[in-house]
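Quick heads-up: structures coming right below.
Bear in mind that the values in this text are calculations on the coordinates, not laboratory data. Computed from a predicted model, the values in this text were never measured in an experiment. Cβ atoms are built from the backbone, for glycine too; each structure is taken alone.
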Structure I
Amino acid sequence: MGEHTSRLSTTAVATILSGAAVSDAIDLKDYVIAALMIPSAWTAAALTFTGCDTPGGAFLPLYDDAGTEVTVASASVASDRILVNKAVLEQLAAVRWLKIRSGVLATPVNQAADRVIKVMLKS
């Protein structure tokens with residue numbers, strides 16, 4: 001019989017306040033993102049991300065190795081849905097501190113009310 005290795009999991013919360021397009025920062029230390037839970041109310045927009053190595057530093061937009069902004073297309077970001085986009089989630093694995101943006105860098109989309117995105121994490 002093989003050894004059983006248990007994985008740690010937890011849920012972080014990224015809140016985008018009403019009238020804003022960017023969430024507060026979440027700490028991904030020791031975890032990677034497994035899925036994003038979009039709230040039951042969501043002002044239609046794609047998701048993009050900013051990252052930093054410290055919680056109070058300059059958060060920079062995340063780009064893939066082709067120079068494209070790391071994005072979950074708005075068609076996938078529907079209210080009351082769990083997003084599991086392996087390609088995007090793998091691209092976020094190197095970031096310690098993360099913020100989630102509603103919309104893209106060039107055209108952020110302010111949310112019409114406070115939106116709580118649950119970020120499911122695993123070790």
Structure II
Amino acid sequence: MAPLVSTIEVDRAQQEVYSYVTDPSRFGEWQKNVVSGHMDDSGPLGVGTKCITTRRIGFAERPVTSQITSIDPPRTWSVQGIDGPIRAVVNVTVEPVNGDARSRVTIELDLSRWSSAGTPARRCPTTSAS
């Protein structure tokens with residue numbers, strides 16, 4: 001499955017946009033079904049820092065833990081789901097446009113690398129009737 005990619009331009013400076021889109025406490029403002037979110041550690045963000053997001057899935061609220069796999073403020077941020085029902089790989093890129101008057105945000109969501117069970121996704125073999 002190809003990653004889902006979404007791009008939008010925002011009338012804000014790169015640093016401001018980056019801080020907003022990588023702040024889990026703001027995810028519910030722009031991601032459907034997010035109930036709450038926070039970083040698991042109050043220290044400086046870095047590779048390995050965990051992000052906990054609670055999502056409404058069906059009729060239940062379920063926590064999802066992701067781990068930062070790469071970070072380069074105010075340009076890129078990548079996380080990978082490590083537990084919970086959603087184990088996607090998410091890459092965020094924020095680029096300045098028009099000097100720094102606007103920003104272009106690209107979010108790539110890759111669901112193909114991990115199944116909901118946390119093991120590498122595999123295709124089911126095709127079978128033929130004998």
Structure III
Amino acid sequence: MSGEESQQRKEFNDYIKSIGGLKNGYFPEKIIYKPGWVGDGWLPILKKLIEDLIELGWNKEILDIKEKFGGLRFYIHEGTDEIYNKIIKAEQESYKTCENCGQPGQIRNNGWYKTLCDNCNKTKNS
């Protein structure tokens with residue numbers, strides 16, 4: 001991503017601010033207001049997941065959120081089975097969603113596993 005923040009990322013960061021930020025699981029006294037963990041295409045998945053988890057009583061404490069082997073990873077300290085099931089569903093959805101633009105995508109191996117749509121895959125390889 002360039003140095004300029006996309007509208008989608010700005011809206012996501014504004015959402016994080018509106019919920020009072022997220023707690024850093026390693027340093028709970030530190031609050032995260034402007035996360036930059038994954039591509040813009042997965043931000044709707046991440047926002048929905050966070051909303052669902054908060055509704056289930058999650059304490060907003062995260063250890064890590066990242067892309068790994070082409071899929072979303074969302075790590076927390078503890079949660080109920082229902083919370084972990086929501087996380088699993090969001091991670092599964094990421095394998096069908098382009099991390100760059102949010103369109104339907106699939107796993108690509110261009111030296112690094114990424115979930116990309118046909119267009120973003122072509123752009124990346126041009």
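Given a value of 12.2, 31 for Rg and Dmax of the Cα atoms in Å, for residues 24-63 alone, calculated from one of I, II, III, which structure does it belong to?
Details: I: 12.2, 31; II: 11.2, 35; III: 10.9, 29.
Among I, II, III, the structure yielding 12.2, 31 for Rg and Dmax of the Cα atoms in Å, for residues 24-63 alone is I.
If you work out mean projected area of the Cα convex hull in nm², for residues 56-103 alone for I, II, III, which one comes out largest?
On the way: I: 4.2; II: 4.5; III: 3.6.
When mean projected area of the Cα convex hull in nm², for residues 56-103 alone is computed for each of I, II, III, structure II gives the biggest number.
Highest-scoring entry among I, II, III, by relative contact order in percent (Cα under 8 Å, 6 or more apart), is I. Could you figure out which one of I, II, III the value 3.7 for distance in nm of label points 7 Å out along Cα→Cβ at positions 16 and 112 was computed from? So the calculation was done on II.
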